[in-house]
Every structure is written in structure tokens, then in C-alpha cells.
Structure P
């Protein structure tokens, strides 16, 4: 999927929010883990911010680059955890910080720089790789789980329906 403008990244975030909401009951039961892959400036935090806004988060949405984690409670029994492991020196820092408990039923996790947590990080449901391309970015998707495939299917339907407006 090619996103030529920042507005398209925001639109993808809105489509992802709708897809997550459509799968809310399954996420409440099992949780949902999203890995955001890509270099510095690829748009990982921008996409997360757009998704959070569309999920109803108001107020300031900060990058977790220095804090490692920002949390956002949502209505309906969900909570979002936005991680940034860029500053990790070793995967054991993930375990030492006690972050594993945040990957649980009712939690949606967005993880930037997941490779820094290595094998300590729980499995992903959806992997989104953002790559700069010209003035925009390209996004590719991998869905290792059935729930990830369901969310991606809903995202694609939402994206297509709004592309026709």
C-alpha cells in the first residue's frame, strides 16, 4: 500500500482504528500486538498517533522515545500501550522493565524497534513495515495470527470504502 501524503498516513490510522474496533471482542479476550517496523522517520509514531486519535484519544499523544512506554485507556475495556525500544542496549531490558505484563487480554500494543527486544517480545498479530518512497511511504503487512488476518481484512475493507469517496 502506497501512502503519498501525511494525510494518507492519517487515513490508514483511521482505517486501522476501525478495524481494531470491529474486532474489539476478540481483542478484549486475547489482546492484540502490532509491530511497527521501519527506519527513523518512516512514520511509525505518526501512524500510531493517527490510530489513537481515531480510537478516541484526546489530549497530547507523546512519542515514547525517551519514556519507552506511553499508555492510553480506551472505552469498552481496552487499553493501548505504545512502546519504543530504540534505546535498548539488550533484549533483557524488556524483561527487567516488566513490560511482558502489558501484552495481555484487553491490551493493544504498538511496538517500535521490536528487534531491540528480540526473542523476549511476545509474538505479533500484525507486522506493519513502513518504508519511505519518494515523498511518501509504502506499508507492507504480515499477519502471523488469525486475529491479525481478521484485522487486516477489516482494514482493507475500510481503506477501500473510503478511497471511493
Structure Q
């Protein structure tokens, strides 16, 4: 595993949605990550992996398993996974249970409640927190949302409040 690079895997979710004026709905086109990284002047070596572009509510178990397989095969030690918030916990727990004993990866899941393309989005803040966290945390699987870091096995999304919280 290379220690100096960060891999960012994008899977879709609210983070990357754009408003389609013709359809009158939020849809996917290209990932917003290259633009965000440039805007934020990220100087770290980052490899982008645009794996999927789906809403996590319609993500299949096969797609979820594909995310896990892709993440586990990363040569980079530090991996950020941008994922839809509705089933992020499911994928994080599957990845955590699929890791081999002694696996040295640091996996950090993040996403957004409001798309990057819309005003008042939390996407940039959450991504920045995830990039910082993936460099500082011990090996494991985490969710980083709203400035907080949660181990994958002890978090849930509170849909009524629109926040992640510790179990």
C-alpha cells in the first residue's frame, strides 16, 4: 500500500446531484469532486475513482458489494468514499465486516444532505473533514458527517433531525 496518496471513491448520492431544469429534478451527470478539490486548493496527491452515480436508496446489494470490493483492493492506505447518506451506514458496516484481520486501510465515508450544486450545501465541509480525518485516524472504517467522526458500527442516520448520531 502506498502511504502518501489518498483515493476518493465516488458512488453518487446527494453530494453529486445536479438540478436538471428540463426534467425538474435532481439527477447525476459528472462528479463534482474534481471541481471541489481544485476550488479548495487540495495539494495532496489524490486519485479519483468514479465507481457509481446512484442514489443510495436505489443502490442494489450487488452495487454495495462492488463498492466494498473496490475499496478493499485500493493500493492507497487512505480511502474516502463519497456515498449517499440514506444507506451509507449499511455500506460502511459491510466494508467493516469484510476487512481482513490486520488490514491497514483507513476508510472514511462521507456525503451531503444538500447537493454541492445547491446553496447552503454541506458537501465541501464534509469532504474537507473526511480528507483530514483519513490522514489522522487509525486503520478502520468510519463515517464523517457534520464535523463528527463515528466508527462504522456505532452510528445511525436520524432521518427526523437530518443528522448522524452515535448509537
Structure R
């Protein structure tokens, strides 16, 4: 099933590019360590931003920054393998595939956090807070997401170096 999703993502990008649009799928290119390092730097930047937002009383936006901390880690790993993704579902599908093939060793819990549909997954929380009207959140939840962000960065560094 994952292979079908990845094929769909690759085809989506191909069709969009062929019609002169910016792609919103998955493209295969050459491994790009410079891009991988840039995504990792963005993840670290997002982690710092989340901390500032949290301390400043904006936990709803801190959730978004913690989500993008992890997401940029995934984009970093994809760049290492020569992929460019502009679609969260495509990114997650390819990361799952790489993990299933044991080409990466990212913890499953980080991948599950981004898949959604489970209680308190970071993607669902990000969507609720980004599109909803609530602005408060338990400090315990934020601490868990902060730890997930740190873990994602540490594991991405191991994948890159």
C-alpha cells in the first residue's frame, strides 16, 4: 500500500510539473546533503522558536513550531536520499517506507506523531490549534512535543552523519 502511495506522489509531481505548475507531491532527484543540513538547521530554528512562543504565552503557535521541527527533520532525511517533497502525506509515506526497509532508524513513535488519527498526535493537535480558536494547552503536552522535537533532531543527526 505504501508503494502505491509513493507512486501516486511521484506521478502527482510529474503531472503538475509537466503542466507548468509547482509540484505538490514527491520528486526524485540526487542526494543533497547541503539541503539535508539546511532542513536540519530549520528544524533546530523551529525548536527554538517553539520555546520562545511557549514562554511568551502562545502555546497554540508553539504546537505548530514543534510540528514543523519534526517535519523538517523528515525533509532532511528525504533530501539525503534524493527526494523533494511538498506534501505531508507523501513525506510520511516515504519515511515509513524507508523505515520499513530499514534504510533509516527513526523511531516509529516520531512517525506516528505525524500520521495523525491517534489521540494527541502532534499533527492533529497542530491542525486543531492552527485552524481552531483555542489558545491554551497543558504544559505537560507541550513538554512531550518539545521532547519529540529534540528526539527528532538527535535522530536526524545520526541519520545524516
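Using the calculated result 1.8 for distance in nm of label points 7 Å out along Cα→Cβ at positions 43 and 67, pick out the matching structure from P, Q, R. Please list the in-between numbers first.
Numbers: P: 2.5; Q: 3.2; R: 1.8.
Structure of origin is R.
Have a look at P, Q, R and say which one yields 24 for relative contact order in percent (Cα under 8 Å, 6 or more apart), as calculated. Let's see the in-between values first.
Numbers: P: 33; Q: 24; R: 28.
So the calculation was done on Q.
Taking helix-only ellipticity at 222 nm (-39500 (n - 2.57) for each DSSP H run of 4 or more, over all residues; to 500) from the coordinates of each of P, Q, R, which one would give -24000? Could you put the intermediate results ahead of the total?
Working: P: -11000; Q: -8000; R: -24000.
Value -24000 for helix-only ellipticity at 222 nm (-39500 (n - 2.57) for each DSSP H run of 4 or more, over all residues; to 500) corresponds to R out of P, Q, R.
FYI, it's all coordinate maths here, none of it is from the lab. Source: prediction; values computed, not measured. Cβ atoms are built from the backbone, for glycine too; each structure is taken alone.
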